[in-house]
Each structure stands twice: as structure tokens, then as C-alpha cells.
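Pasting the structures in now, so scroll down.
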Structure P
Amino acid sequence: MKIAKLKPRTIIKIILFLAITGGFLYLVFQSDESNQSINTPQAPTVPVEEPTEEAPDAGAEEGAEQPPAQPEPEQVVDEDLSAEKRPEYVTSKQDEIDGHKFYVENNKLEMYVNEENLSLIIRDKSTGAVMYSTVKNPIDSNESWKNFTRSGIVMEYLVDTNIVVYRADMYSQNPTKTITKESDGFVAQIEYPELEISFEVKVSLNEKGITVDVPKDSIKENSDKYKMASLYVYPFLGYSQLGEREGYMFIPDGSGALIHLKDNDGKYKQPYSEMVYGGNVGIDDSYVLSLFNRMDPFNDPEKILAPIFGMVQTDSEIGYLGIIEEGEYSAKIEAYPSGAILPYNWITSKFIYRQVYNQPTSQDSGTMVVRQKNRNDFDIKVHYQFVSGENANYMGLASNYREYLLENNLVTDKDTPFKARIDFLGTEVEQGLIMKQDVPMTTFDQANTILQDLQKNGVGNILSIYKGWQEGGLYGGLPVRSFNPESALDDEMSIQELLENAKKNSIDLYVYQDALRINMEELTNTKYELMKKFNKRAYEDEVHGNVYESFNYLHPKSTIELLNKMEKEYTSESIENVMLSGISNTLFSYSDGSKEFDRITTKNDYETIISQYNDIFNLLLEQPFAYLWNKTNAIVDLPTKSSNYVFTDEDIPFIALTLKGLVPMYAEYTNFQANQEEFFLQLVEQGVNPSFYITHENPAELKNTNSSNIYSSQYERYEEMIPSYYEELQSVHEVIGEAMIVNHERNGKVTKVSYDNGAIVYINYHSESQQIDDIQLDGMSYKVVQGQ
């Protein structure tokens, strides 16, 4: 037998593949592992279907993309790590605590200030628990990090176009500080004379906690050489050293996650660091490269849907929820487990004013580093809402956030009926021998038949989204430019007849429109403008599809123009229900000619047209960011878990805990969950409605399309499962109703969820029987207990 000689490129790819696979496996195996009883069912049975050869592993989360590594400072090994032991409680009001003078108080809290570094100590008057905002005696590293830990405010700045970001804190770069005491706190005027940069920080105490403001009008930059890059606001508030405290940091990754305050023994070398509302593709360069042809070896991380973070010290029963009210469109949340850079656990918001980026100097090669011309235009306002006593837990943080959203009209208390979400894929396209050809998956008549069959089998309340209804199909027809349904779907029934039948049967059927992406392979000549990054290049959303390799983003003004046109067409066709995707969960900076526009400009454009649609249509938004939660009939594709970073210790359903009973919520598709039995129990735990992505045809027909990742969708596989899910979850909803969650407790793999109407839901994720509150739970089961 003749053995083929391997090419050097092939050998390199094999070596890289083995290295990545080996590293991945190493990380996986090193990671820490008289009430009326309503029912005690097991999770519904699910169909078993082997993925097609082309199908990805839908549950591979351990390979989630990690944040970029941060530089490590010089460490001193023999440092006495127990040098700093600060009191956790102070029994009464003091003139001074640990070098901080008493400044102001209210009914709940006292605030103490050290004017040298703007450090704060917050004391809870009911319990005596205190929380510190800076380190007193930093464990020695380099001088920069030492000063960072001791400073209440830290600025980063750029020098010309140098890509290195320098730091100026309350000690470095010789700042001058002028403190003016006010009735509710203080105002600090901070100036760096050598850098010719100054700004103002206002800290005020209120009944909920403290608020920190940095007005944009107070920022002065009088040097062409030195420019502000970013600002940290009280980065060490609530810090702990190694494992000296009990508690956790809350990060808003996907559904939410906790990082425990423990000694990680140097296990983790990088922090959690993500932009609020997702990455900024207009300026950020991707730091993950595809090493293999047409393949991305990593799953995308979950986005931050809400501008929040938190710290809870459970041993002293004090904590806070950080809410970024202004500046969130240019903010990052960073959480450092102990050992990632420093031996401290700390979490913070970081506000980005300027970045540097690579500007191509030719079509083929060559780049130069360019500094962002204009400072991002925003005020900073962060609320730190404190919790104490029995409320010092993540449920207390969620309750505070719910109250904040309602008080500020950021959510509307809607009816939350139980419905099953049944989405359809209409048509796709594949590459034929000569030209592309349609691949019809669910015609209008077939969709109608499926909906009727489901209702006949007990699935009475349905919400449905029809994707790929337009000419060219789901991806070939991007963007939807007119109400022109795909003729291949119009067999015995038109889309208007489908919509009319759905309405007659009380089914909420929505037409789907991606308002962000444009397919330039199909639209080489178009009047619509493309979004261009700061480097003047059109952004390409690389999807590595079997037909289309990438898509472009529409310029925000083109999105508005397009949706204004579609509004008229939808209205003339009597379309009442519209779902928008893309612009509901994407924000970016962009350039237009010689001008640069930040993400606030994009947000304002998107929010304007979305508000317009919300006034005219019944509107759904796909996985919307928090600033749009009051402009959608429901939240669709709500994450039920986090990105599963190696340093997170526990997933929590923070968004569901906040919004249950206020806004209808629909989960991501059940079809593509690796463990559908566990996923069902998560739906019970979180009170989230189920979602299914259905086709009439076998998904094997999609193997040569851009939807080749859909490996299980054929209705005949789910015609028994959907009614089973519906019956089980509807029975839970009948007990819960419109109630809100008031408590969420975990004991190992058993969870207890309490509602404000007295109902309690117990969930056992263990494979063996468990007992809690005299309730016996079979393995992988749940029980609902009626409130009195």
C-alpha cells in the first residue's frame, strides 16, 4: 500500500489541532467539579437523534472563547499574605474608621472618606458590617499595581499613538485633588498637571447606597500628546484577599454567573473582561483566529444583556449591585478571581473613552497604529445599591434590579401567559452545479398544518416566528427589502392566508426580519450603505457558511431607511406582528467619511426605529439588550446559562429572577441542547417558556446550506415532545401564574424557588432521590407546592 506524503502545511495543521485538543482536555479535567402537592413528574421523554456528519456538538461549552490575557506584574513570592486583617464589623458610628473620616449618613448607611486617595468605607447601620473600597497594605508587586489597589479612581491614558496604555491613579503622575464636602457626599476635582488632563468625580450617599458621577463636561484634555483612554470607578469596592472571605462576585455573563471568593492557588491567569452589550466590532480586532479552513474552533461567549455586576460578602452579610446608568455603551465589566494578576478577588466597571486600532496602509499588507480621534461622548453614573442581612445574596441583588427597572420605566409589567414558541424555517439556498437553488423546508401550508396539529394535541397557546419567508430565503434574501414571499413556499396557501388562519386560531405568528445584515454576494449593486469600521474598511461578519462565507452590516442610517420602507409595506399588507433581530443585540462604533461615531450614536438610531415599530406593530425583539426591554412583547432567546468560563463557580438565572412575572420570556431552542432532560428542569426552575425550531422536511436537506448547523428540527421528531413539554410546563404555570420570584436557594443539586403568591417549586438535578423541606424528589424531577 502506498502512503501519501504529507505536505508541510498539513503537518502544521495536525500539530496545531493536537495541541489545542490536548490543552482543551487538560482544562476540562482540571476544572472543579399543610401544603398541597401538585405533581411529582419526571422530565418529559425526548427523542433520540444522532447528529448528521456535518453537525457540530451543540453542547460543547467548555471550549468557550476566553478573554485576552492580561500582562502579569512582577510577583514577590515570600510576601506575608496575612499582613492585612481589617475588621468586618464596626459596632457603632465613629469619627474615623481605618484612616477614613466620617462624612455623611442616612437611615441605613454611613460613608467614611479618605481624601488622600478618595477611598470609601461604607457601614451598614443595622448590622455594623463594613465594606472597603481600597487596599490598605497592598501585597507587594510592581508599583503600578500597588498604587492601583490603593486608589478609588484610576485613569488610563494614551501617549501619542503608542499602543501601550499608561496608568494614572491617586498616587501616580502627581495628581492634585480638591475635595468639596456636600450634604450628601463630596465632589473631587482631580488634575494631572503633567498630562494636562483633569476631571470631576461626585460621590453621593442615598437610601439605596452610593452613586458615583463623572460628568463629561468636566473632562479637560489640554494636551495633544496625552489623551484619556479609560477610567476605573472604585475598582476594589468589596475586594477580598485570596480566600479570607466568604461570598462571591456576580458577573452578568449570559444568564448570570458567580465567582466565589476563594483562594484559587494560582489556577487562573486571566480575568473576566467583556463589554457591556457585546463587543464593538467597529474598532476591536478579533483576538481569536481560525486555524482551520472555514472553521471556528470556539463557541461565541454569551453577551452581557444588562449593565450590572455585583459583590456579596456572605460572612458579614453585606453586598452591592452595581448598576451602570450612564456610560454603559462604552463600559466593560471586569472581574478578577484571586491569582489572576493579583492575589485579590475584585470586580469593577471600566469606561472606555478612546482606543487605538490598526489602520491598513495598503490593499494587501501593512498597517499603522492610529488613535481614536474623538473621545467617546458620555457621562459616567454608577449606582451601588447595597444589600444586607438576609437580603445579602444574589436574590437580593435581583430584587433590587427589578425595583430599579420598574421605578425607571425600563420594563413594563405585562401579562405573562404561558405559551409554547414554535418557530419555522421557510426556505434556504444551496449552491447547484451552475447556480444557487432553493431548498424549501416548511411551506406556508405545511406550517399551517403543523400549528393546527399542535392545537389539536393540546398545545393551545402558541407564539410562532416564521424565518426565511422572503424571496431568497433566510440568508440569500438579506436584507428583507420588500414584502415579497418566496414563491417556493407558496404551494397551496399564501403567507397572508397563513397569518389569517393563525390569528383566527389565537396564534401569535410573527414575520422575521434581520435588520442588521446584508448579503453583498446577492446584492452587488445596492443603494444601501455598509457599516465601515474606524479603519474605513467594511466590517465582515464571517459565518463560514457552505454557501455564503460572510455578511456585511448595514450602516445605521440605511437600517432606518430600510425599515421605514418595510413599515409601509407591512402596513399595506395588513401585517400586525413583526420580529426584528440583529439591531436588538448589536452595537458598534463606525466611520462615515472622515467622521467617527461611537456606539451611543448607533444605539440612538436603533432605539428610534425600534420605538417606532413598537408603536405601530406587535413587536418582538431577539435577545434584546436591557435598554430595549420596555419595547418588546417578550424577551426571545433568553440565555439559561453562562459562557461556562473556567473561573466561574456557579450559573444563576439572574435575568429570570429579575423579570419573571413582569415580561414573557422564551428560552433558546430546546432542539439543540446537549442535555434536554436537564434543560427542561432549567425551564421549570427559571419560569421560562419553551422554544422549538421546526421544519417539515428532514434537516439533512440543509447540509449544503448556511443552516447546516440545524441537525434536529423535523416536526415528526417533536410532535409528541412538544405537547408533553406544554402539558408539564402549563401545569407549573397554573400554580405560579403572574407571580414574581422572591427567593432562590440551592443546596447542592437541589433548588428551591419561592414565589410571592406562596407557590414553591423544587427541582432535583441529581440522578438520585433527594429530600428537602420534607419533600421527597425523585432523581431528575421537580415538584410544585401550592401556596396557602
Structure Q
Amino acid sequence: MYKVKFVLTLLCSCAVGLTSLAQRNNLWNEFKNPSTLHKPIPFWHLNGQLTTQEINRQVADAAKSGFGGVAVLPVTAGAQHPTGLPSPGMSPTYLTEEYFSRYQDILKAAKSNGIKVILYDDVDFPSGSAGGALQQKYPEATRKILEKTDTTVTGSRQIVLPLPKGVAMATVAMNVSSKERINLSAMVKEGKLIWKVPEGSWKIMFFTCKLNVDKIVDYMDPDAVHKFVSLTYDQYAGRFSNYFGNVIQQTFYDDVGYVTMERAWTLGFNKKFQEIYGQDPSVFYPALWEDIGPQTEAARVALFNTRAELLAEGFPKIIGEWADKHGLKTSGHPPGNYEIQPVDMNLDIFKFYRYNHIPTMDAIFYQGHGRAGYKLVSSAAVAYDRPEVAAEIYGAFMEDKFDLKMMYRTAMEIFVRGVNTLIPHGMWYDVKSQSVRIPPLISPYSTKIAPGLNDYNDFAARTGTLLRGGRDVSEIGIIYPIAALEGFYHFQAKDNPGWGKFAPPKTDYLSLSDILTNQVHRDFTFIHPELFAGNQYQIKGDKIELNNKTNQQKYSVIILPSGKVVSYHALKKIKEFYDQGGKVLATGTLPSKSAEFGMDWLVVKTLKAVFGSDYEKPADSKIQTNAKGGMALFIPEVNDRNISDALAEMGIAPDVKWDNNLGPSSGNGALSYLHKVKDQRNIYYFANSSDDVINTKVALRGKIIPEIWDPYTGKKMSATGVAHIKYKGLDYTELSLSLPAVKSVFILEKK
């Protein structure tokens, strides 16, 4: 029996070893000769008279240039960015039988050339109009906004006021002095408010939903989204289902959210609020515009969180379910996915991606725009264990400043922040300069970049191949301060500086993102407080473990960024972590208000227990400790020195140790890294998007045999200057790192 067991064990061990070897060989082969499946797929804007012959020519040329496919995006005539000059639209008309005939030509051409087609779900952007057909056929399914009408009256007397036009959502009286609020909905009869006003001065507020304000679908209403699906997605399924899963593997929706529509609302709001919070929201509606007293912040959090849930459970979920049914994956993004304030555009970036198979970000306008927020999208992908993260990239970059070097700069800055799939913006059917509505032209017909497109696409595919899937090594978790952002936001504020920018003073979570990535050189992950408070994140000794099936993480330190409002349930877990030996760092402003109703005192009590009774005195800030080795420190102002010193003082060993604190000075880029574990081997990606030449030494924690994989050439070479060293009692592998300007490289653990 013993001999049989021994033989079986030996056979199993050999099988595991052969499997591991095969995985390593496959990874190298995929890197050396990147698959078309992993190459960038640009938007192909259809802006001219479509013909079968021209479609065949352009699809073939796209394939020859190394693109992995085309994301077909029909457009109408419009003003060119940024000149304002007229640019042509597509002919035939969208969703006509002639249009679907030309779409069939595209699918046939893609199949014969061995490339894919991404199914874009509308004409123009944002998604949701069905080319205007939704408004014509289902006007009730279009977006709505919330309006407030108010008047101040004095008691005591009876008043009769007519209700404003629109669907009534709430009718509330608020005492001007005491902030006492009364729900007057029961006093409304036959379109009139009849109420005997008590003593004092009272503001009477009517909140109504205005219908049919534009042509886009009500993203928060599942029934409305189903109507949109019937006009668009179902039309493709009925005609081209034999291409699903092969030529068409992915769908895309664009800018699903709210730009210039901060008061977006939906008729099902009150019902959803009742489901989540177990009470009628009417008396909280005034907080959307003004201070209602001690409950202001909690009321805003509840109201804006309800809206975020409605969006998540609306368009993205319905499209995700449709894609599941047809064997496809969804991709796409909301507007402002990188901005500091989500409440007015995407509502809650984590919740938006809950049902998105391929979380996607939008990298537009210029290199580095929104760079500090890129990690929000990849962090959402981590939370939901999604292996693929995409970026719509280069849209509206200035043509005169755009070149291949700019393509590489921007791509590596996105890759190093967790993206692994690129969707360039893009190709155009009519490539005349006056016809390209949104430059730059990224196409085999661009004389500026065409000679380098094949090399660029190979580089992007090799990089994406190594970064797709696996486990991110990120030992710093930053709590996403959504409660502070929601608790501060209010409608029609006079001091609102613009879309995505109306955030509380001292909001620093995106500053932390840039400091950690570009200056301190420590990787991190944003964590949504609602998920953090749940079972997905578990305290194991002095670590917090993210229990995903694949992308598991262990956090040695949790950072609570600046904010007045915090989820008490998340804060309670931070305290439990600290009590068990965990490290906690807080920055900027410590919270004093709870996201939950009636728990402000618990927030203050918990903070005192973690940061000490004098935590409100920044000058007295010092590390608090406990018997189990827990450490907590409050830093009033964040900068690279403060963060570096705090991590060092807490004994948080670096994953990658740099020979010196490098910081490119050219101003044209940054130096960053990303660390993954994939197929049981460590993979490090180092990116220098600047014009500086980097020559230094790096030390990778642990003892490994490193080798260099070049994503530009598909070659590998031995590392130089390799030595195994000790740093603060830990093993590190030191090696030389040389990066010319605008270059990146992989360092892999040799097996």
C-alpha cells in the first residue's frame, strides 16, 4: 500500500511540474508572438458613404497594421473637435436594413482577415438613444431630472398651493430656524397642497420629476433599458448571432452616466430608497440642496447612494445580463471615471462596474489627464476579480502634438496602473482631415504613425498578455472616500467649479494615488468601504486579506484618506484590524460624521480609540500603538516625504526597493512599477514615460533569479548586477535597471 501511495504521489508531482512548465512556456510563447486576440482594437468611426468594396479594403488594411479588430462606431454629422467645422456622418441611416447589410460586410471582412469586431451599441455617444428611435417610440423611457420649487410662508394659517408640473416625489416643510422637517405628502389632494402652517417661518418645498428631458434612455430604470435593448442589442442578435462568440466577443457602451445633468432622477427612486433604508426618503430631499441640520451628511449619503445603486442595477446590469445570455462580455465606461468627485457623473465608480465584465476607463484629451484616478477603475476590477481591464485611449488628443512617442507614453502610464487592453480612439472611415470629427487619426492611413503601428500593436499585446489575469501584489489599501464625497455634494451649488470637481476641501485620495505611484513607488489598491465592511475582506492577524478566487491581496496597512464623513461600519473594521496588530494611516481631515444615521458619536469614539484622545490636534500627532503591535498615525498634510517616513516608521517593508528616490525631472512623464504573480511566477513591469534616462538599482523582495523581457522586441535577456541582499532582516534580489526615455520593461522570475 505504501509503495502504491508513493508511486501515485510521484506521478501527481510530475503532472503538476509538467503543467507548471507548460504554463511558463505558454506565457513566453504568447509574449514572443502575441496573439491577435490581445492586440488593440480601435474605434472605427463610420463617417461616410459605406460600400462593400471600401469596407473590405479598410478592414484588410487594419489587420495588416496589426490591429486585433475594429470597434464599429456609427456617427452622425457634427462639429469637429476642436475647430467647430462641419464633419460628415454615416450613410446609410443607422438601424436601417441597408445599414445592417453593410454591418454584415464588416463582419464577413473581419472573419476573413482573422480579426474581431466589438459591438458598439448606438450611434454617436453617449449610449442610450438608439439613434433617436427611443425618444420617438418610447418617450417615457428617456432620462428625467429632479426639480425643486419652494416658497417661504409664516404661521399660523392655512395655505393652499398648487403642485408644480411633473411627477411629485416629495412635498416637505422645513422650519427656517430649527430645521424641523415635516412630510406633507398626505396633505396633497387633487394637485393641491392644503396645510395649516404652525407658528414660525416655514419653507415649503415641492420636489418633482421632470420627464422626457432628452433623447437618452433612463439609465436607472430597468424597464426603460429593456426598451433600449429591444431597439439595438436585440436587432444585432436577431441578424448576427452566428458571429457571436467568434467574430463578436465583446460589446461596448460609452459615457453611461450624467454630464451636464447633475439632478438626474428616476421615478423608482423612493421605492429603492425604502428597500435599502427601510424608511420614506421624503424628509431628506431638502438635503440635496441645502443644510438640514445634524442629519445633512447622512441624508446626502443615503440619497446619493440610492441613486448609485439604481444606476448600477440599471443599464450596466441589464446589458450584462443580455451579454451573458448571448455568450459575450460587456465593456464600457461612465463619464468622469477618473475625476475626484463621482456624484455628478458616474455616482459611485465602484458600483458602476459591478456588472461590467471588462471594467473600462476613458483616457482622453491629453497625456496624463486624470492619471491620478486611473487606479479607481483597476481597483474596481480587483474588487470584482475581473482579469481584464480596458481603456478607451487617445480620444481628442491634439493632432499636431500626437505621434508614436505620445502613444507609447500614454499606453505605459495606463498599463502600469492596471489596464491590460487598449481601445484606441481611433480609425475613421473618411480620413480627410476635415472629416475626422475627433482627432487624432489612429489608422493605417495616417502618414505620421502608420509606419510604426505594427510595432506598437505588438508592444501593447505583449504588455497586455503579461498583465492580464493573475494576482496583483498590493500591500497598501486606501479606503475610497465615497461617503465624504456624497456627504458634501449638493445640487446647484454656486461655488461648484465644474463637472467632477466639486469635492470637499483637503480631499486627498487622488493626491495619495499620484504620490504613491510616481514618487514613493509603492503600489496600492482603492477599497470601497461597503465591500471592506463585508466578508470579502477578512482580518487575519496583522493583515487584511481580500478573499477573491484569483486576484487575492494581503494588505499590511490601511489608509483612511481625508474626509469629514466615513462609514462607521468600515471604521469599526479598521479599529478591529488595529486591535489585532494592523497598521493604520489617516491623512488630511479625520472624520466626525457617520455615513449612517445616528452614529456620529460612534465615529468620534472609534477614532479616539485608534488615534488617541488628542487626535484632533495635528501638532501632537504621533504613532499610537497597542499591545499586539498595532500602529496608527494621523498625517495632516500629505507629501512624498511624510508618506515615506510613515511607512518606514511603521515597518512596512517595500515590495520594490529603489536605490534612491527617483523622480524624473523632465515633466513629460513618470517612473512607476506594477507587480503581479501569474502562473506561479513574479512579474514586474517598470515604466518610464518621461524624457529622462533612468539608470539605477532596484531590489525585489525575496530571492529570485530575474530575467528581462522586452515588450518592444519580444526578446529576453539576463539581468545584470544581480545580488541577493538583506534589508531590515528580509531577503531581496538586487539588480540593475536601465530605462531609456519613454521605455518600459518586464522583469520576470526565472523558473
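FYI, it's all coordinate maths here, none of it is from the lab. Remember, it's a predicted structure, so these values are computed and weren't measured experimentally. Cβ atoms are built from the backbone, for glycine too; each structure is taken alone.
Out of P, Q, choose the structure whose coordinates give helix-only ellipticity at 222 nm (-39500 (n - 2.57) for each DSSP H run of 4 or more, over all residues; to 500) equal to -8500 when calculated.
Label of the source structure: Q.
A value of 3.7 was computed for distance in nm of label points 7 Å out along Cα→Cβ at positions 422 and 742; which of P, Q is the source structure?
Structure of origin is P.
Work out the source of 25.2 here, i.e. which of P, Q gives that when mean count of other Cβ atoms within 10 Å over residues 246-253 is computed.
Label of the originating structure: P.
Of the structures labelled P, Q, which one yields 2.5 when distance in nm of label points 7 Å out along Cα→Cβ at positions 582 and 622 is computed from its coordinates?
It must be structure Q, since only it matches.
To which of P, Q does the computed value 88, 75, 66 (Cα extents along the principal axes in Å) belong?
Only one of P, Q returns 88, 75, 66 for Cα extents along the principal axes in Å, namely Q.
On FRET efficiency 1/(1 + (r/R0)^6) of positions 454 and 638 (r between Cβ atoms, R0 = 25 Å, to 0.05), which of the structures labelled P, Q is highest?
Answer by largest value of FRET efficiency 1/(1 + (r/R0)^6) of positions 454 and 638 (r between Cβ atoms, R0 = 25 Å, to 0.05): P.
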